[in-house]
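Derivation of every value follows stated rules applied to the coordinates shown; laboratory data play no part. Given the structure is predicted, the values throughout are model-derived calculations rather than measurements. Cβ atoms are built from the backbone, for glycine too; each structure is taken alone.
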Structure I
Amino acid sequence: MIPRPEDWTLPSRGVIVIKLGGSMLLWPGLPDRLRRFLDWARSEGAMTILMTGGGEPANFIRSMDETHHLHRRISHDMAVRAMDLTSHCLAALMEPDLKVVDHFSEFADIWNRGMTPVLAPFRFLTEVDMQQNNALPPSWRVTSDSIAARIAEFVKAHDLILLKSRDVPPGTSIKEAVHLGLVDPMLPEIAARVPRVISLNFRDSTAIARELLHQKKRID
């Protein structure tokens with residue numbers, strides 16, 4: 001059973017975006033846990049788009065940038081390409097359940113085949129997002145969290161689910177999650193156009209999924 005709040009239900013036949021933290025690619029328990037999670041989402045009728053963080057390859061690019069002060073567009077693009085690489089790593093780890101894609105037109109066919117698409121985001125960001133007036137800036141303030149939120153916005157996903165390695169206190173807003181170091185600084189702005197953002201400590205099988213609030217609830 002996947003732990004979740006009693007009122008957390010997925011929209012039947014609705015699209016959800018799930019972002020897996022890149023550090024979990026080195027966690028031995030990942031394949032079994034992720035398969036069970038995706039099976040649960042499928043049983044709820046959700047159409048899942050999976051993404052993964054850049055993990056160690058992106059950390060390498062960040063270290064290069066800190067040492068050599070690369071042009072910010074170059075370092076950003078290489079970090080996004082690291083996400084493309086980790087997408088293929090995840091698909092290889094979960095073969096044959098996952099299929100890497102780089103275009104939205106491929107989603108439906110993969111869902112119909114009973115598989116889950118893993119989006120490699122570089123093509124979307126360079127061919128689509130960069131043409132928008134509010135394109136994501138090339139900055140380390142933008143990580144895979146905000147990229148996943150932008151994808152969720154474009155596909156009109158009801159939920160963005162962040163699979164993390166840490167718990168989040170109940171009632172935490174997205175802005176507070178930034179201060180806790182749980183998400184990147186751009187996420188509050190990007191996720192404002194996503195109906196619901198859920199965070200789950202994926203390494204802990206007893207963890208409770210928490211909704212990250214768009215704004216802090218007032219206590220009267």
Structure II
Amino acid sequence: MKRIKVHVADNHSLILEGIKSLTKTSDIDVVGYSKNGLELIEWCNSNICDVIVLDLSMKVMNGIEVLKYFKQNQNTHNIVVFSSYLDSLFIEETLKLGAKAYLIKDDKPENLVKAITNASIGKTYFSTKIKKHLINEHIQSKGESGNLNILTELLSKKELKIVKLLVNDHNTVEIGKEMNISPSTVRSVTLKLREKFNTPTTVGLALRFAFLHDD
């Protein structure tokens with residue numbers, strides 16, 4: 001299997017050492033390190049890597065400014081944002097600017113490996129913690145916050161379809177027929193969604209997503 005080449009942009013050397021230690025047990029090599037966004041851009045001008053792990057809080061040029069620079073100059077990079085901020089505005093902004101993943105620094109270490117692995121092949125990745133935060137924020141704003149359709153990013157097509165049908169008063173059997181899946185599969189997915197959003201009943205789950213109701 002091809003090893004994944006990673007560049008780390010973070011102004012804390014401790015983070016670099018932590019990522020290096022983490023990658024010893026995976027197919028990941030840290031091939032570069034920058035302490036600010038300007039150093040990162042200069043490095044990218046003469047080097048290549050598969051994934052950039054990017055902090056947002058850097059001096060000289062921060063992570064958001066780096067993402068904007070790459071987008072404005074049509075520089076395509078697979079970027080995993082690795083930040084201290086669990087903030088929906090930051091998360092949505094970085095995704096709109098082309099980041100493949102957003103993780104916070106107290107997330108599970110193995111999630112960083114998953115994010116890097118997914119990003120290396122152009123796929124997005126969201127840990128459970130990030131998914132819960134973003135969807136709860138989206139629900140509280142009745143689906144009106146931001147321009148990014150968070151639900152289609154964070155829920156699978158199957159999950160989103162089941163939620164929409166539940167909200168529009170379809171029962172388990174009807175959903176199964178509509179989606180050509182078994183009622184037990186519908187119940188299984190619904191149970192996982194209830195656990196994810198801490199709702200003890202299916203009715204409660206439907207109420208949380210009430211803004212998806214067809215008028």
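If you work out mean count of other Cβ atoms within 10 Å over residues 99-106 for I, II, which one comes out largest?
Across I, II, mean count of other Cβ atoms within 10 Å over residues 99-106 peaks for II.
Going by relative contact order in percent (Cα under 8 Å, 6 or more apart), which of structures I, II comes out largest?
If we compare relative contact order in percent (Cα under 8 Å, 6 or more apart) over I, II, the biggest value is for I.
If distance in nm of label points 7 Å out along Cα→Cβ at positions 19 and 179 comes out at 3.6 when worked out from the coordinates, which of I, II was used?
II
Given a computed value of 28 for percent of Cα pairs over 32 Å apart, which structure among I, II does it belong to?
II
Of the structures labelled I, II, one was used to calculate Cα extents along the principal axes in Å, for residues 67-162 alone, giving 44, 29, 23. Name it.
I
Which structure, out of I, II, was mean count of other Cβ atoms within 10 Å over residues 35-42 calculated from, if the result is 16.0?
Of the options listed, only I reproduces it.
If helix-only ellipticity at 222 nm (-39500 (n - 2.57) for each DSSP H run of 4 or more, over all residues; to 500) computes to -14500, which of I, II did it come from?
Going through each structure in turn, the value belongs to II.
If distance in nm of label points 7 Å out along Cα→Cβ at positions 43 and 83 comes out at 2.0 when worked out from the coordinates, which of I, II was used?
So the calculation was done on II.
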